[in-house]
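Peer 1: I've put the structures underneath this note.
Every read-out reported here was derived from the displayed coordinates using simple, explicitly stated rules and does not represent laboratory data. Predicted model, so just to flag it, every value in this text is computed and none were measured. Cβ atoms are built from the backbone, for glycine too; each structure is taken alone.
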Structure 1
Amino acid sequence: MALLRCDFFSDVLGTGTSMSVILPQPARAAQIGMASAAETEEPPPVLYLLHGLSDDATTWTRRTSIERYATERGLAVVMPQVGRSFYVDTVGGERYGTFLTEELPAVVQRFFRVSDAREDTFVTGLSMGGYGAMRWALTHPHRFAAAASLSGALDVATLQPHRADLFPRIFGEADIRGTEHDLLALLERADIAALPPLYAVCGTEDELLPTQEAFASAAERAGADLTAVTRPGRHEWGFWDATIQDVLAWLPVRTGEPSPA
């Protein structure tokens, strides 16, 4: 695999930004301790992997073995940087939602040879990024074959009274419930047949677990295809390093059998 840091100018944001990118390398020779997907001439499938509130574009590669896990599946991974924006266009004028959903995929296609087919495109994130992943999938279901959340903040309306330090500058002062930022409302209004399969996992000791439970209940009422998983764990990187492997195993990645190291 190749690991790249890409610094570029965003027209949507009006400033420079960054992304980390993992790209498959043809498995012509075995690398000790690594298994690689079978070599193919086709552009690789791509996973947009979103960071959490206190993180940046480098954190997934520094705190998990995502490069090794992606290598086994011949999967390209794009990790953008969005600050503390919750992946939305904020009331302060930061257009991170538009950047994520419109500009970033176009930039990735211009810069890198990766598939742009729906069946080869996935999105996942942790915490704030879990919210961002599910919101992107619910608002642009035609783009993704699957979407997943790890310890996601999936019910921001319930969290709003407890985040007066942060939410007003992102979502504004009005009640989030029922708006375009409320995932439960988006599920209620969604064309369920058009949605990709969804996956959500959260630790039983995680304070965000009730938000996943609320999201799962809304998905069940709407008839959405959601796999909701709970397992022992807290809001920390050991949990996410383990559960990202479960997510990658669940994703319907079209790839060859791994080549042994």
Structure 2
Amino acid sequence: MAGLLIHSLAEFSDLVLEALRLADAREIVEIGSEYGGMSPFLAAHCRGRGGRLTAIDPAPKHEFMEWLKISPDVRHLARTSLEAFADVDEADAWVVDGDHNWYTVYNELGHIDAISRRAGKPLLIFVHDIGWPCGQRDFYYAPERIPPEYRHAYSFDAGAVPGQAALVKGRGFRGMGQFAFAEVSGGARNGVMTAIDDFLAEALRGGRELGFAEVPAVFGLGVIFDLDASWSAPLADLLLPYHQNKLIGALEANRLRNYLRVLDLQDEAAARTGSL
């Protein structure tokens, strides 16, 4: 069962670290540390190049805070990303895995682009959760932080099911009080991939084409990068075999079907117990 429930960006660590090596990234900003699954990999990479990891997370888990105690070289900004950007002057690479909704991600990408351009740094951004369920459906840890005009109707209890736009009561992948999903997927300003599409389209309207690769596994990884960076060609060569790979996508779809079946079985068992 554990193999079905993998969700961490750390599953991509080999690919991400090789990309960071190609780009000679030394200063890295990680948005959304949670349990700290990816943080030790990023910190070790930075240490090996005389750089530093900055982790942005207003409420990371206990495991990350314990790791932080033995990692005094890691800078932790205990604020939301949109608040913390004021204290970040530059970075060689960015890892975005925080609040998975259009408003947050679109604005994160805009801030990252502005910071990078001021510092004269090419863009290199890794964005997690670009596939199902958050690609076209907003996810909120704290809905009250999203301005009402950008916040979709949401539920903490109903669940997302692949192939269904509307949430399903008492079924599917759901927050159980820990997070909320938009009640309906799709449409404007809804989801992480939608935010990326809008960011890339805006850059193109400004006469700037950015590179983008999509790895369709473990809820989806996107990589955004400047095509005129000195390392863009070897990075593209690294990413191309994974980009929208149909076999990887089929394996992920199968994993999700099994994942949802496990959740259904858990729900059925809970219902039987509750009826006794």
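Peer 1: Taking -8000 as the value of helix-only ellipticity at 222 nm (-39500 (n - 2.57) for each DSSP H run of 4 or more, over all residues; to 500) derived from one of the structures shown (1, 2), identify that structure.
Peer 2: The value was obtained from structure 1.
Peer 1: One of 1, 2 was used to calculate relative contact order in percent (Cα under 8 Å, 6 or more apart), giving 17; which? Kindly include the intermediate steps, with their values, before the conclusion.
Peer 2: Numbers: 1: 21; 2: 17.
It must be structure 2, since only it matches.
Peer 1: Here mean count of other Cβ atoms within 10 Å over residues 119-126 has been calculated and equals 25.1, so which of 1, 2 was it run on?
Peer 2: 1
Peer 1: Thinking of 1, 2, which structure, once FRET efficiency 1/(1 + (r/R0)^6) of positions 87 and 135 (r between Cβ atoms, R0 = 25 Å, to 0.05) is computed, gives back 0.25?
Peer 2: That value comes from structure 2.
Peer 1: Could you figure out which one of 1, 2 the value 2.3 for distance in nm of label points 7 Å out along Cα→Cβ at positions 47 and 215 was computed from?
Peer 2: This figure was derived from 2.
Peer 1: Where does the value 4.6 come from, among 1, 2, when distance in nm of label points 7 Å out along Cα→Cβ at positions 7 and 175 is the thing being computed?
Peer 2: 1
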